[in-house]
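In the part that follows, the structures are each spelled out as structure tokens.
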Structure I
Amino acid sequence: MPYILKHILLVCFLSAVWTSLSAQVDEEDAEEILARHIENLIETTAGDDSDPAALIENLEWLYAHPINLNRSNAREMQQLFMLNPLQINNLLNHIRTHGNLISLHELQTIDGFDAPAIQSMLPFVTIADSHSRRHFAIDNMLRDGEHVFFLRHQQLLEEQRGFSPTDPGEPEANPNARYLGSPFRLYTRYRFTYYQNVSLGITAEKDPGEEFFRGTQPYGFDFYSFHLQLRDFGRLRTLSVGDYLVQFGQGLTLWSGMGFGKGADAMGVIKNGMGLRQYTSVDENNFMRGAGATVGLGPFEITAFYSSKPRDANVTGECPEHGWPVISSLQQSGMHRTPRELEGKNAVRERIAGGNIAFRGERLHAGITAFQQNLDAEFRRNLSFYNQFDFSSNEQRRVGFDYGYLTRNMNLFGEIALADNGRIAFLNGVMISMHRRLSVALLHRRYDKAFHGHLAGAFGENTRASNENGIYLGTSIRLTPRIRLNAFADHFRFPWMKFRTYLPSRGNDYLVNMEYRPTRTIEGSFRFRRKNKPLNAREAEAIRTLENVTRTQYRLHLAYPITETLSFRNRLELIRHTHGDTRQTGFMMYHDILYRSLGSPFAVTFRYALFDTGGFDSRIYAYEHDVLYAFSFPFMADKGLRSYLLIRYRVTRRIDLYARLARTTYTNRDSSGSGLDQIDGNTRTELKTQLRWRF
């Protein structure tokens, strides 16, 4: 108790010091609005390696170039991911029936729009008639286009084992005992945009431990990405050259890039496949490299694409028949820090070719997607009982059909996909606006155990769309103008074995999230979530058995202003994890201080957090503010404290500087990490700096 009391007093002291800051703010800072949306979405992908940079970038672009609701269409409004198809349909019907919106406050008269929903979308929409004719001439593009340059440096300040001095003779005896390169991560990007019609950019990244302009990396960065995308040039809806993403339907047939699952938004179960999109992230695997185009012919859209790029793989030998490498799996990390990791770099070439034909009517849209993937390698997976149906071939083909139909207060949607091995996966759902204050979503999915879903991004409990049956029921209820309740129940079953689950199993996931917003600037919420997914019994027996593994979460969150420039956020979270008869508990509490002022070039965010968990199983994730287009969603395990300070300084209207220092201090252990990432000591400190230059 003295330990906790000491740090609570420190937080109170810091709060008192910061309260002296004051200035005039007319509206909520854009970055805070972005952060709120991103946190809700990132929490659905806790623990994976998804990168939301493209989503953050799109939202910031919309903040600078808001959508004109009076001139928009359903396709454009889908970029506002906070709107579901029923809301979009109701808004368009209102405009068709009553004419253009006179005021954004008029949105309150439309079904599905309440005060919090309107407030969340206000920064990204307008009704002002600022439309101007765009001339696609080089001189106009150079004059009206926007250039953005980023440079980001990131490094752990403590020495990790992989960067420590070597003992005499150790490199010769074990060349993988140390990393080859320097400990910093370097990221740079240039992008040119002309409205949303032209996007041209190049991105480069070096990971910690990778060499830079020497040794195995004579050309500098380990990863380079280039893209050129044209949109809405007459019948040419989209042209993508270089690196791009492909997203169709509900993600069951083909979906590259980030996908989101179950979260606090119980109605967020439907996906809006955007077709071809430019790629601006640094995931070195989950994208296409080549060219693709979409052509519009009235209500029809025809898309064709081709991708050819090298992939990292675990090489086990060479096929004498073709001279191809024999691989046991495809790598996903993108790390090339040691000779062993470099052995698998660009080991195979992946080719993907396909297309989509879609019909887009006022109420009905439907599409057919097909593709073929080939690997220049012999795929020989290390088979076990649980993974014998996983993808283990050098080629695959898939075809799928997706649909969506809007009728009054109901939206039907779904997709069915057929793999070349004859296995089928499908999902079907419905969203219903049963009352101005009540909406319901129902989704059923059935993914065959031998359906190869590693190139899919459909809704589900698994990371891949295979070996899963389930039914999801979600609801959003506006109890009062200030109180909203979101809840869902998801029951799922795995017909075949899984990793660490050597029997067919079933589980469930429940969530209740209540939000209270008495004013525009005060927000409180309470969340309860309970998930049960069985795993192998910890005590191995001759006859394999499963044990229930339950994770129960309680969260209390409060955000409120102190002055017009200073606001606080507090969170208390409790976790209870049980695996059979073994139990772990954990708690985390943090206090955020945010300073925002239109009259000051500085914006500051500070967090002080305490955590105490029984171990890794009871870890707690917490979203953190970061430099622009980056994100941090670390977990806290064991016992200690974590804090970070983020400063943004606006040098001029076009130049921003960011600096972020984050530190975790463990009070119950003397080291962190493992292997070459191990740090001897109880602290882990990360420094990140970034320059953004718009010209």
Structure II
Amino acid sequence: MAVEKMEMIDIVGHMDDVDDIARRIVLSSSVHMVSAITEVQQNNFPILKAQENVDAVLDYSFIRQYSSQKNLNEIESKINGLMEILELKKRVNPAHFKEGYDFSQDCENIHEIYKLVSQKRERINSLELEQKELEKLQEYLSYMKYMDVDLNELKNMKYINMKLGKVTRYNMDKLKKNYENFSALVYKLYQDSKDVLVMMFVPLSVEMEVKRVLVSLSFEEYKITTCFQGSPSDWIDMADARREEIKKEIEAIKKDMQSINKEYSKDVEKYYSRLHMEYKIEELKNYIVCTNEFFYLTGWVPTYKKEELLKSLSKYEESLIVITKDAEETREGLEPPTCLKNNYLTRPFEAVVKLYGIPSYNELDPTVFLGISYMLLFGAMFGDVGQGLVLFIIGEILSRKNHRPNLGGVFARLGLSSMFFGLMYGSLFGYEDIIPALLIRPMEGINETLVGAIVFGVVLTSIGYAFNLINCYKKKDVENGIFSKNGLVGMCFFWLLLYMIVANVVGNGTIIPGGILTLLLVVLLALMLLKEPMANLVKGVRPLYSESKGDYFIEGGFGIIETLLSIFSSTISFIRVGAFAINHVGLFIAFKALADMMSNATGSIMMIVLGNIIIIGLEGLIVFIQGLRLEYYELFSKYFEGAGYEYNPILLRTQAKKTRKKNISFNNKKLLTNAN
């Protein structure tokens, strides 16, 4: 329920061990990497403290950025190709890289398996291409089978070329009209409603001229690449026999592929997992610097994960230099990342906080306060047992089925809050006469509802002031912690002004005399106006003003006016909580009136259902946004800067990737080409 304490860890080791050490760090999922070259340039790498390892100290002068020599893209292409062929699911299994392994040997195995599979695949592609060619050949031959002539003789004439192809009927008519100008013999084999299949005999002497004419007619020529003996009828029979041979050969190769699948599928899955680990190792190594013999690595690790990390590196205890230091001991300007750790109830609201900003390392984590206050605000504005149950179910579906734990978790918790306030209001799917109200019915107690909303807003605002005081104390920020509108002076002014207004509205007067109360308010305003010089005076900083006094007081005067306006507006803003609670009831009353106007029971029920859907969808969205507005603008603006950056350790995600299952196919030439 706070920002976790971070420590910087610096590691020096031998280059021979860098891959295995990097793998262990990735598996620990604990180190947020920092560029080691930056720390070296800032003289912040504590290698010189390790005097017992003289070699590492001497080698330090030859330091350089690590440069990877591995070509993982080629391996990835081949593994992906193998997984496509073998129909394997792409998932990372930690069991495949926890034990020691030599990835260079794995690469050799991958090449061998891929070579074996690709040869068979290329053969199948070649056979299927030949089969398609035979099918097309038989289509043309079917219109020539009555010819009693050796087809090879027609193909291989010395002075005349035979051409087969098709042309559209429209272009065929054009050719007929100009046939006397066409220096070739045209023989029509077949025609349908669209195209005409023709055989042409073209003298070699006029071939170029004829070719230009055929191009203008969009002639689609079919070139015979297969060679048989005999008449067209004989060619058809021999083509049938060859197609049967091809079919048997393809079936035989596919059986071989099935046995390859059975033999190598586990190995390919293993190599896939290890490839992902290698990518993470290379990602980690991009942050390190090295020499010929040593590597230097630095990063941030949460204190609660440090022991687990050191335990994973214990194998290299004698050859590894590991130095840890608290965040306070690092160089000035080096801010640790923020690692948030919250309980089950408020953890999903971390996503809401991160939409505004990441808490800095020395800042209070507002997640718990935001989570509880947001649930209360939403429930108060959208209190209904039935509609809250619907929101809860939607949240659970998003969390469990759609794997959206943050959004689903927020919806589920807001639904629970809505159900709780629904019990307080006695509301079930808009009806207020089914269950009793345990606290109040907003429509029957409008004044109490609105006043209660303002009181709730005052409580939340006061907690916001307290958060700001703690944050400023941690940062030793005197100006904003004591003298600003959100500091101690601003909080006292807020409470005194609130006290004066409430006392006069109630009519009982104030315990403090009016003149003294007014004087206190003026003094507090003056302190807010003089916040910079007063803070510098307390800290002993000179000069007291960072700009000219005239500019400072003009700007400060407008700041005071803005402060007065913001105090009123931010307090009154919470009245919308009560207004939406009343509006929630009023909107259902409108749908209830429409339902009563229906002529039959079915129409009334449908109107009530439609009304609840609109209320949950439309009003629920509006209330969701209004709750965010109150959190961000009325509360976060008082105490939360969000100037940090998120703790993001290098880790390997092992969730299975969703892949579309396909039948075994060997036609994907593109994948084969890319891999090669």
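Only the coordinates and a few stated rules stand behind these numbers; no lab work does. None of these values were measured; they are calculated from a predicted model. Cβ atoms are built from the backbone, for glycine too; each structure is taken alone.
Suppose P(r) over Cα pairs in 20 Å bins from 0, in percent, for residues 109-428 alone works out to 18, 24, 21, 24, 13, 0; of I, II, which structure was it derived from? Let's see the in-between values first.
On the way: I: 23, 53, 22, 2; II: 18, 24, 21, 24, 13, 0.
Checking each candidate, the match is II.
Assuming 23 is relative contact order in percent (Cα under 8 Å, 6 or more apart) as calculated from a single structure, say which of I, II it is.
Working: I: 11; II: 23.
The correct label is II.
Calculated for structures I, II, mean count of other Cβ atoms within 10 Å over residues 157-164 is largest in I. In this comparison of I, II, the computed figure -18500 for helix-only ellipticity at 222 nm (-39500 (n - 2.57) for each DSSP H run of 4 or more, over all residues; to 500) is attributed to II.
Match the computed value 0.05 of FRET efficiency 1/(1 + (r/R0)^6) of positions 245 and 389 (r between Cβ atoms, R0 = 41 Å, to 0.05) to one of the structures I, II, and report its label. Each step should come with its number before you reach the end.
On the way: I: 0.90; II: 0.05.
That value comes from structure II.
When FRET efficiency 1/(1 + (r/R0)^6) of positions 317 and 461 (r between Cβ atoms, R0 = 35 Å, to 0.05) is calculated for each of structures I, II, structure I gives the greatest result.
semi-axes √(5λ) of the Cα gyration tensor in Å was computed and gave 74, 43, 26; which structure, I, II, did it come from? Could the numbers behind the result be given before it?
Details: I: 36, 34, 30; II: 74, 43, 26.
Considering all the candidates, the number was obtained from II.
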